[in-house]
Structure I
Amino acid sequence: MRFLFVVVLTGCLDLNPPAVTCENGDGTALPGATWSAQIAPLMARKCMSCHQAGGNAPMSLDTFMRVKELRALVRDAVETRRMPPWPPAPCCAEYENPARLTDDERALMLAWIDEGLAEGTPSPAPVIPSRPLLDADTVLTMPEPYTPVAVSNTEDTRCFLLETGFTQTRFVTGIDIKPGVREQMHHSLVLTVSAGDVSKLSALDAESPEPGWSCPGGLLGSIKSGLGGSFFEPQRFEGRGFQVDPGDRVVLTMHYSLPATGGFAADQTSVQLKTQTEPVTPIVTLSVYNPGWLVGGLHIEANAPSTVYGWADAPARLAGGATFDLHAVNLHMHERGKRGGLWVMREDGTRECLLQIDRWDHAWQGDYRLSKPVTLNPRDRLLVECEFDNTAAKQRVISGVKQTPRWLNWGEDQEMCVGFVTATLRAK
């Protein structure tokens, strides 16, 4: 039997998973590196896809002089591991195309800066890898242009309901984003919702005088499937797909960030899909959270530096004792998030890490594709854990004013703790 669904995991509480903060090592680097020989090729691979003219980063780093001018900023970003943005801890799992610098690459960059930024023999500009293209057959575009507004400091998160026009069931086997204004797109998320939820979301859209509606907390209760997010390159699902039925809609969530120069401009982003009518192995979205949190159970005291919540259950309980193959993971919290992750809790008591983020940053969250599928057996459980810091330092900035710590619970303007796992059912 082939089907697609979102499983909401409900079960027993586990507040003490053995999560141990892990750090990268310092690495080693031979002295004498130069921009031309070592640094430019490294930055072309790890930095310049975003940090180039027309890229979605706030400054260009594609020339020696530009990097030299910004050396203090570059050094701080590399030393603190803020850049390249790759939140998963190195001691957890292996993922496809990890963006982080290795320990040795980080050491090389720091040594080169500290030794005086030698340019070396002048050479042609580094070759920045071109962005792959998706052979899409369906393009869904925002119905109207939308000009972002800096709702929270320099950020605006907006949802848009897109009509597919599908008259028969189709399977999405690949997805990409074509931003209208790349410089202001921080990241995007693409979801599908069933026909039964369309009227509710259409009402939210109609209530707003501007296109779409504000959705900083996402659409947790309405998701049929999550097609992916953080589209630095197209995603292809390799023989798997998301089922989209007639009447379903696609929701495009755009996280806009004010460009380094100038203000926001009108945006009309498109979602590109590769689809087929022939059935493929359906992708299942497992949503891991405690339903009790939605009705007052995610209590976070004002000024509390550490509040931890965890929840675990076996998805097979709601899927007829099925075995799942896990392919990708995602964690969702808001600005007060401090640390969190997802684990498999095996029947024999052992645990396997799927995702661990030791320094949570709300601005950098996305899907992380596992290098190899992880088997989730019928009696295994999935565990999500979130730690929050509700002190003054972690509050939102709204219209230039940092908010005062307050009592928080579950809500779009408060906090959330959800793990998302992309999976397939293994044939019996």
Structure II
Amino acid sequence: MNFDYSPQVQDLRSRLSAFMAEHIYPNERKWHEHTRSAKRWEVVPIIEELKPRARAAGLWNLWRPKSHGGTLTNLEYAPLCEIMGRVEWAPEVFNCSAPDTGNMETLLKYGTPEQVRQWGEPLLEGKIRSAFLMTEPDVASSDATNIQTYMRREDNEYVVNGRKWWSSGAGDPRCKIYIVMGKTDPDNPSRHSQQSMVLVPAETPGIKILRHLPVFGYDDAPHGHMEIELKNVRVPAANVLLGEGRGFEIAQGRLGPGRIHHCMRLIGQAERALEKMCKRATQRVAFGRPVADQGVTRERIAQARIMIDSARFLVLHAAWKMDTVGNKAAKKEIAMIKVLAPNVALQVIDWAMQVHGGGGVSDDFGLAYAYAHARTLRFADGPDEVHRNQIAKIELGEQTSVVEALAKARQQ
């Protein structure tokens, strides 16, 4: 394992950091003012203004894998994703935001040439946005085999009926395409072969957005997390991805990179929280001395640095393994970082909030919003419990195999 940044990555890190300093950080207030205004469900002007600049600077679609026309590996993208993740809305400026990156990768990897032309290319151009409809309100969606949305084949169409929620991105007026997971063969003996994924244009008759779902009171406008009803929604049979019964196969291919991208961005959030914590601690005086001189504050600062660096190295290791042996073989490492990164970010942000006192839980410093986002990511792309269970199963299998091999060797 060699985690040295290549000259290309060093150059991109420098250019990306400079872009953040010149265009992103100075416009944070402008973004917040729009998303808290009566126009918050409209496109954010500052993002649209900055997209052409990011593209002209060669900082566009950095997420795109080498296997599908990109120039960076997962390991090379990781430090760039971390920099973008320092500001919650920044990734969209570079066309590197969720769920679009996962949906674009899904289309590039599993879509037909026509599906890529119709939906993938506009997404890659940043002209439209997308949503991924998987989770449902009436079942425990941590077990995706519970999904009840039904896609009935009628001649050359699928008729889709169901209700989805936490459909992130569906609130954006530019959201034009949904990737919907549902059952096309509910009686199949293999529960993992019952599901398929279908492309559903957002303006198809029968689609109704029931409500937006706030997260700790934040509506995340205009992105939004929507509850959506699909009632007798008809789409061409040609809109199925990869083929009937292959929804789980697609989900695994999609979620691997998506999970690690979330973790990379969380490292950036944790770093920024630590910076704010240190700055605040040196500026505030309590009981006759700076807060930074209080033993408990120093202990937390030190522990935060240890935790962030530990999480970063585990992210880099998972990315390296994805690059070298593939997503499937790296599933334990992906699951490990998916558990660790949100929990590390939450703890560091919590300590930063504590140093800020009452201001920490207000919207003045961005920590409360960062906390809400990080807490959500302990559910998104699978809850902690599911990932821990998978890690334990893999570890048990590996350890048992080692024990058996040693036992056989002793007998020979």
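We did not get these values from a lab; they are worked out from the coordinates using the rules stated. Small disclaimer: the values here were computed from a predicted structure and weren't measured. Cβ atoms are built from the backbone, for glycine too; each structure is taken alone.
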Highest-scoring structure on distance in nm of label points 7 Å out along Cα→Cβ at positions 127 and 303 (candidates I, II) is I
One of I, II was used to calculate Cα Rg over 2.2 N^0.38 Å, for residues 39-78 alone, yielding 1.03; that structure is I
Across I, II, FRET efficiency 1/(1 + (r/R0)^6) of positions 263 and 391 (r between Cβ atoms, R0 = 30 Å, to 0.05) reaches its greatest value in structure II
Re Rg/Rh (Cα atoms, Kirkwood Rh), for residues 111-270 alone: value 0.95 computed from one entry in I, II; matching entry is structure II
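Work out the source of -3000 here, i.e. which of I, II gives that when helix-only ellipticity at 222 nm (-39500 (n - 2.57) for each DSSP H run of 4 or more, over all residues; to 500) is computed.
So the calculation was done on I.
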Matching 22 (relative contact order in percent (Cα under 8 Å, 6 or more apart), computed) against labels I, II points to structure I
Working back from 11.5 (mean projected area of the Cα convex hull in nm², for residues 247-334 alone, computed), options I, II, answer is structure I
Value 0.55, calculated as FRET efficiency 1/(1 + (r/R0)^6) of positions 63 and 143 (r between Cβ atoms, R0 = 41 Å, to 0.05) from one of I, II, is from structure I
